[in-house]
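Before anything else, here is the set of structures, which you'll find just below.
Coordinate-derived values only; no laboratory data. Everything numeric in this text was worked out from a predicted model, so none of it was measured. Cβ atoms are built from the backbone, for glycine too; each structure is taken alone.
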Structure 1
Amino acid sequence: MIYATLKTIHLLAVIVWIGGMVFAHFFLRPAVAALEAPERVRLMHDVLGRFFNAVLVAAGLTLVTGTWMIGRLARQMAQSGVKFNMPIEWMVMALLGVVMLAIFGHIRFALYKRLTRAVTAAAWPAGGAALASIRTWVTVNLAIGVVIVAVTLLGASS
């Protein structure tokens, strides 16, 4: 029951994170492109601020639940006298998940801060440049997230 609960929380957190990136990148961004720079940059700042707060929670839950599930299984196997060999897809998931966390940290604590300064100063070209940087790194994180999902699902089916 505990493992199933942890796995459910883990998957829901991943859905929020990856789903939010898909929404922002493929639906929100193109829709706001028609707005004038001040409105577009302000709107994206407000939406991204809310989304990044949600991702802080989702990323934390993903890290904690993933670590807990691996640790729990390793401990159970050790108590049974069986050597724990973590599956390669779990190693890939864990490593790339940490990379995603690092990239998100850069987006949230450096690039978004730059966007906030631009909005506060009404420096719309600087805000647009910050949004372009955020978009680039979100694209990278989205690609990594898709790779993680694919590797994990394909590994589980073999």
Structure 2
Amino acid sequence: MVGTRARSGNGWVIWLTFVVGLLLSVSPMPQFMEILRPLWLALLLSFWCLAVPHRVGMTTAWVLGLAEDVLYGTLLGQNALILSLITFLILSLAQRMRNFPMWQQCLVILVVFGLAQLVQLWLSALTGNRQPTLALLLPALMSALLWPWVSYLLRGLRKRLGIN
């Protein structure tokens, strides 16, 4: 009983990784690298949705999206919609993704994040905030390339702390 309670008490680590993801999303980068900034929060959310879907889901995605909206100063609900879309697609593909080799997981992440970035591009064009450009897909590519390292690090953290 005590072991189960101690294991389930490590949920704060998941939220700590989300805070780190939010900080990485706004951390300063050189101007030429800004277009390549990975989708940190989406990467972390995707991992935790695959690892512990009973703890991290659509509500978590919506709350994190609203936090990202406030942090970026964008239209309220825009990033919440994007992260909810990513979470829905990842949860829909979760059973298959768990069995995929890492390179196929990277391709799924690339497609899902690419679709989310295209929705972001569409929303930006509708609101008139940004000129439409397909360079917005580069963060999806960078995120897919970082997926093996992020999932490996978080898997080790999950095993070490017994997060279930």
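See the values below:
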| quantity | calculated |
| --- | --- |
| Distance in nm of label points 7 Å out along Cα→Cβ at positions 37 and 61 - highest-scoring structure of 1, 2 | 1 |
| Structures 1, 2, by FRET efficiency 1/(1 + (r/R0)^6) of positions 77 and 125 (r between Cβ atoms, R0 = 30 Å, to 0.05): label with the highest value | 2 |
| Winner on volume of the Cα convex hull per residue in Å³ once structures 1, 2 are ranked, highest first | 2 |
| For 27 (relative contact order in percent (Cα under 8 Å, 6 or more apart), calculated) the corresponding structure among 1, 2 | 2 |
| Label whose coordinates, when mean count of other Cβ atoms within 10 Å over residues 45-52 is calculated, return 16.8 (choices 1, 2) | 1 |
| Comparison of 1, 2 - label where distance in nm of label points 7 Å out along Cα→Cβ at positions 85 and 109 is highest | 1 |
| Percent of Cα pairs over 14 Å apart, for residues 21-92 alone - highest-scoring structure of 1, 2 | 1 |
| Source structure (of 1, 2) for helix-only ellipticity at 222 nm (-39500 (n - 2.57) for each DSSP H run of 4 or more, over all residues; to 500), computed value -24000 | 2 |
